[in-house]
Structure 1
Amino acid sequence: MRITKYTHACVRLERDGRVLVIDPGVWSEPAALNGADAVLVTHEHGDHADVLRLKGLGVPVHAPVGAGLPGLDVIGVSPGAEFTAAGFHVRAVGGRHATVYDGRPDCANLGYLVDGSVYHPGDALHVPDRPVETLLVPVHGSWLRTSEAIGFVHAVRPRRAFAIHEGQLNARGLHSVNGWLTQETDHGYRYLRPGESL
């Protein structure tokens, strides 16, 4: 499977000519959606779902049941659901967005475990009940501390981990967060620049 990281939380997965894109938000590059066969949206916030771009895409968009994505035709997904998207097996886990303050925001958030190996948690730190080979670990957000990101990697215990959700960090902040995660985890942590693939 080829994984390409785009700005912030957007990741593109390719295998056997099929393309699955996760969380193409307003900060991600439009090219992430070129040739997409299906899209997974973890939750309704604009940094994860660019509704205008997705409206004209013409491919299945999977999102949590009840997500506030006005005008966008989605396939509603519940926690625990298993389905196929763009030829990839997907298992939805979790349920709610992490809180920032005083219980807010309170919206649905699903993590997606793709082909039993790549895990994108969206804006939550839900630990799946099965092994994860590749963890896409959120490294910054109004709802997240660096110690929580490190703890999340330790709890999931992936073979390798790559940063997502770094779009609000400047270069100094990103360098610091990457340093901490590299130093404090032994799970193959690496930062992929936007547009970089492996």
Structure 2
Amino acid sequence: MVIDGFEVPEDGAGSVDPIGELLQAVAGGDRAAFGRIYDALAPRVFGLILRVLVDRAQSEEVLQEVFLEVWQSAARFTPNRGRGRSWILTIAHRRAVDRVRSAQASAARDARVGLRDVAAMRDDVAEDAELRIEGRRVAAALAGLPDAQREAITLAYYGGYSQSEIAALVQAPLGTVKTRMRDGLARLRRAMGGER
């Protein structure tokens, strides 16, 4: 590969590191140097990312992220610690692996949410069933009350009437309505398994 007149061996051997030199120029804000790095390495970086991700669209996104990171962090490249091309390929590999891990974490999170929602639906169904059973027990217990007590309780709890409104509706003294309700509720409690 030839970059700016330098022959760059594919294995990175040799003392000249044109990518490293270009990275140092990029660290100083040299856009042309960045363009040369991109032109020289984008196909190879894309190939590495594609091997990790398999998905072409995601690989293109990660390629953009890699070169954005190269532009933003070129000053962190240290020539005495490695070659420029290796540094960029390491960034690409790390970004690709991060994307895979992120996708796996997202899938696991979605699965946990799905399981939680299924459990909540089961809880709702169980609660619904319990309410229906309890409703039948209350209806059966209500049916066992004397007519006057059942009427007063039904008007109060299902009709939403106050005791004085019930007295007016059934044309009975307020004290009588209160007594019917008190006695009826006591019988309901006993029938439902409560105290007294």
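One of 1, 2 was used to calculate distance in nm of label points 7 Å out along Cα→Cβ at positions 57 and 185, giving 6.3; which? Working shown, then result.
On the way: 1: 2.5; 2: 6.3.
The read-out comes from structure 2.
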* Structure fact -> Computing Rg and Dmax of the Cα atoms in Å for each of 1, 2, the value 39.1, 111 comes from structure 2
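Given a value of 44, 27, 20 for Cα extents along the principal axes in Å, for residues 17-112 alone, calculated from one of 1, 2, which structure does it belong to? Working shown, then result.
Values: 1: 44, 27, 20; 2: 48, 22, 20.
Only one of 1, 2 returns 44, 27, 20 for Cα extents along the principal axes in Å, for residues 17-112 alone, namely 1.
Can you tell which of 1, 2 yields 17.8 when mean count of other Cβ atoms within 10 Å over residues 25-32 is derived from it?
That value comes from structure 1.
Looking at structures 1, 2, which one was distance in nm of label points 7 Å out along Cα→Cβ at positions 89 and 161 calculated from, given that it came out as 8.9? The partial results should precede the final answer.
On the way: 1: 2.6; 2: 8.9.
Of the structures listed, the value fits 2.
If helix-only ellipticity at 222 nm (-39500 (n - 2.57) for each DSSP H run of 4 or more, over all residues; to 500) comes out at -26000 when worked out from the coordinates, which of 1, 2 was used? Walk me through the intermediate numbers first.
Working: 1: -4500; 2: -26000.
Corresponding structure: 2.
Read the figures in this text as sums done on the coordinates, not as results from a lab. Not measured: the values here are computed from a predicted model. Cβ atoms are built from the backbone, for glycine too; each structure is taken alone.
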